[in-house]
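Asker: Right after this note come the structures.
Read the figures in this text as sums done on the coordinates, not as results from a lab. Every value quoted in this text rests on a predicted model; they were computed, and no experiment measured them. Cβ atoms are built from the backbone, for glycine too; each structure is taken alone.
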Structure I
Amino acid sequence: MEFVGRIEKGLGVAGNLGYHTANLEKGKYENAEEGVFAGKALIDGVWYRAGIVVHSFNGKKKIEAHLLNFVGEIYDKEMKIVVAEKIRDFIYFANNEDLKKQIAADILFVENKIIL
C-alpha cells in the first residue's frame with residue numbers, strides 16, 4: 001500500500017501521549033485496509049521509518065504516521081507513505097497507559113523491521 005497527500009493538523013491525541021504523528025488529509029483513502037503497519041515515509045526528499053495507523057474517524061478513513069527520529073514542523077507539506085508490513089489490527093484501548101505500552105511495542109517492531 002502507498003499513500004500520498006498533504007499533511008494536516010490532527011487532534012493531538014498521539015502527541016499528548018508523546019508520539020506525534022503526521023496526518024494525511026482525510027477522505028482520499030476510503031478503500032485502505034485498517035490496521036497498524038510498519039513502513040517508511042518520504043518528506044522533503046528524506047525517508048523516515050514510520051509506524052502507520054489506518055482507521056475510520058467520523059465516517060472517513062484517517063491515515064497517520066509516527067516518524068521515527070523526526071524533529072520539526074511539517075504541516076501542509078506533501079508526504080508519501082509506503083507500507084511494508086501489517087503489525088496488528090486497529091483497536092481502541094480502555095486507557096492511555098495501555099495505549100502507550102502498545103505504541104511503544106509497535107515502534108520497536110518498526111525499528112527492528114524497517115531498513116532505510
Structure II
Amino acid sequence: MGEPRGRPDIRDTRRWKKTRAHVLATRAPICGVAECICPTGRAIDLSLPGTHRWGPSVDHVIELDAGHDPYDEANLVPAHSACNGRKGQRYGLKKKREAIRLRAQARELNPSRVW
C-alpha cells in the first residue's frame with residue numbers, strides 16, 4: 001500500500017540512497033526544478049534534512065514512467081523537496097487530465113450503444 005502502481009518504490013533501496021548521496025555531494029546545491037518556489041532563492045541548504053520542505057532531494061528531469069533508468073545520474077539534479085514534490089504533483093495531474101481526455105475521445109468515437 002502506498003506504492004505507485006506499475007513500478008516499485010526505488011527510494012528505499014541501497015542503490016538509490018547511494019546515488020542520491022553522490023548527486024548531492026558532487027553537484028552544486030542549486031535547485032534544478034525550473035519552477036523553483038523557494039522563498040530564499042534557488043540555493044539548497046544541505047544541512048537541512050531531506051524531509052524538510054526546503055531540504056535537499058534529487059529530481060528525475062525526465063520522469064520515471066518515460067522508461068528511463070532511475071539511477072542514471074545524467075537524468076538527476078539536486079532540488080528542494082517542496083519543488084520536487086510540486087513538480088511531481090503537476091506531472092500527475094497532467095497525466096490524469098490526458099487520460100480523461102482520451103477516454104472522452106474514445107467514447108465519442110465508440111458510443112456504448114448503437115441507436
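Asker: Using relative contact order in percent (Cα under 8 Å, 6 or more apart), single out the structure from I, II with the greatest value.
Answerer: I
Asker: A value of 0.35 was derived for FRET efficiency 1/(1 + (r/R0)^6) of positions 22 and 102 (r between Cβ atoms, R0 = 35 Å, to 0.05); which structure in I, II was it taken from?
Answerer: Value 0.35 for FRET efficiency 1/(1 + (r/R0)^6) of positions 22 and 102 (r between Cβ atoms, R0 = 35 Å, to 0.05) corresponds to II out of I, II.
Asker: Another question about this same structure. Where is percent of Cα pairs over 19 Å apart largest, in which of I, II?
Answerer: Ranking I, II on percent of Cα pairs over 19 Å apart, first place is II.
Asker: Using the calculated result -5500 for helix-only ellipticity at 222 nm (-39500 (n - 2.57) for each DSSP H run of 4 or more, over all residues; to 500), pick out the matching structure from I, II.
Answerer: Derived from the structure labelled I.
Asker: Compute distance in nm of label points 7 Å out along Cα→Cβ at positions 14 and 30 for each of I, II and report the one that scores greatest.
Answerer: By distance in nm of label points 7 Å out along Cα→Cβ at positions 14 and 30, the leading structure of I, II is II.
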